[in-house]
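Right after this note come the structures.
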Structure P
Amino acid sequence: MKSAFKALLILLAPVAIISCGPGEKPPVVVENKGSVVVAPEFNADSAFAYTARQVAFGPRVPGSKAHADCAQYLINTLKALTDTVIVQRGTVTAPGSRNLPIYNIIGRINPKNSERILLFAHWDSRHIADQDNERKSEPILGANDGASGVGVLMEIARVLNTKDANIGIDIFFTDAEDQGLPEENDSYCLGTQYWITHPPIPFYRPRYAILLDMVGGKDAKFWKEEGSVVNAGFAVDKVWNKAAELGYASIFVNNTRTAIIDDHYYVNGMTEIPAIDIIQYQDGNDGKFPFYWHTHDDNMDAVDKATLKAVGQTLLGVIYNENPKQ
């Protein structure tokens, strides 16, 4: 993940299951200071709990019981928080000719609104601890690398279920992102590639997409990923400017770091949707990630509520200030 990859991806036919969530939401009531809408409060305790609940299932490797149980938890939670849930089930082939069952899970808020934003994060965890010194062949918990992004998005869905925004939001939990090998091309991000080649929503074209990957680390800093700047610079500016406005400029650093291959890479390369990546670089070093990345130390001790808060509050600020008429 998050590097140059090599391998063939084999895709089978999709099955989409659609179910409905709650009814109409109450009208939005938000404070307006001039032309800036003050978004509702993002609850970091709630996001942390959503993250911990995923990790409690154990390593969420496609095909495992933990993976199937966590999928049902995510589906049930989104049904309670969003208007419509789409579950895209399929099979992808990972390195070693591993046929993996996947669940791409999408919660739609204000589905009738044609003006939309896509927020996404992967929910699977890595099948090996290839960066560890011990138990390298065993799967990891993936608390920050996977679960934290999903936790933030679940809390955002909860907030939007309480105070509606003026734009449609799609929350997408992608599967099989972290099941590849660095030496095999296109062997990562299999769920996103499947979603692109088997679109569950015809003619889908949100204004832009924001990927969350490793967004809960202690003392995390988010530099502007170069591929995001090139392909969706306007969306990068929305997020980083809002973060600075909210006092998070020391976390969302106004500087660029090397492009990486992550779920957003395939969205930018295979669709017309401009996509950006919010991802932690370790101390700003190009291509470097936290010490616990792809190790057994990526557990709940690696997740910090202050970082979840910074990311979630920033995204809520962007969402509630999106002009539906633009």
Structure Q
Amino acid sequence: MAPVYIREQGAVVRRRGERLVVTRNKKQLLELPLLHVDQLILMGNVQLTSPAVAMLLQKEVDVVFLSSYGKFRGRLIHTGSKFARLRHAQLQKMSDLKVSLSIAREVVSGKLHNQLFVLQAQVKQGASPVVVQRSLSGIKRMLDQARRAKNVDSLRGYEGKAGADYWAAFQALLPDTFGFQGRKYYPPPDPVNALLSFGYSLLLKDVTAAVQVVGLDPYLGFFHTIDYGRPSLALDMMEEFRPIIVDLIVLDILQTGQMSTADFEHTRRPDQPVRLKARMMNLLIQRYEQRCGDKAPHRDAGGRTSLRRVIELQVRRLARLMLDQEQQYQPFLMKNGALS
């Protein structure tokens, strides 16, 4: 089974027996046995009929809603959480400053370690601008500081400084064509940031799904601040995967010339100054799904498993910590070209 994306604006998803049928202007575009769908992603103006909703809820198919340009909007939930004991334990751990700081340290350490891996891989392939070498040194210093951080505020400061170094190196590794001047969002001002933001939205939907499957509350995190509507825990769990999934994809697309000026447009709209066109969005979705299907060794899987499964295994590691079945959260790290 694989995720199914519906991007045709004005399309309607209906139920026909145990199948999903997608139509637009009375013309059938797609017909799928529900057996072949474990996640349905609806982007933009796509309607879902009530009988289809009822069947998807009954079969517990994950239904995700994104904007037409990839911003995460929400998902269809079958019921409230049945994992009361786990969520109660999650709240207790959040109230324990020592445990909370320990988890936050590992979240940041995992992210910085994997950022280093991405840049070191570029150096091994022959890319060695001075700014990349300088950034590697800076991120290593911040990683050392993060591991010894005394509070979450200082930890956020180390993560921010490492991020400045990382994105400076990222910029140096890209062609100048697209005007990338560092990581910016709300809204993304250039094509590279638009690609990154779209990729992170795809990653967020899968991390949030894993958090909910395991039974944790996606809104109660340890590193990201808690605020109305912010899935703080899902954002925490995303951090170690951002560099090794989304950033690597975007680097490859841009370095190999797979995006051109024909793949985006400047809209002059303050809420969305740059819009990716259909070809590029389809390419990023394809590459993202391929990457999530890549196999990697993971101790908890007893061998190799897909990166999408690895995300869930990492959430389960955190859940075991909530229930005092683990002493410390261990982030997912890239090592010597392999995942562990």
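Every number in this text was worked out from the coordinates using simple rules, so none of it is lab data. Treat the numbers as computed from the prediction; the structure is a model and nothing was measured. Cβ atoms are built from the backbone, for glycine too; each structure is taken alone.
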Problem set entry | When distance in nm of label points 7 Å out along Cα→Cβ at positions 175 and 199 is computed for each of P, Q, the largest belongs to | P
Exercise. Given a computed value of 3, 12, 19, 21, 23, 16, 6, 0 for P(r) over Cα pairs in 5 Å bins from 0, in percent, for residues 239-310 alone, which structure among P, Q does it belong to?
Worked result: P
Exercise. P, Q: which one has distance in nm of label points 7 Å out along Cα→Cβ at positions 111 and 295, as calculated, at 3.2?
Worked result: Q
Seminar exercise, completed: Ranked by relative contact order in percent (Cα under 8 Å, 6 or more apart), the structure on top of P, Q with the greatest value is P
For this session: Match the computed value -9500 of helix-only ellipticity at 222 nm (-39500 (n - 2.57) for each DSSP H run of 4 or more, over all residues; to 500) to one of the structures P, Q, and report its label.
Result: P
For this session: Out of P, Q, choose the structure whose coordinates give volume of the Cα convex hull per residue in Å³ equal to 143 when calculated.
Result: Q
For this session: State the single structure among P, Q that was used to calculate distance in nm of label points 7 Å out along Cα→Cβ at positions 135 and 159, giving 3.5.
Result: P
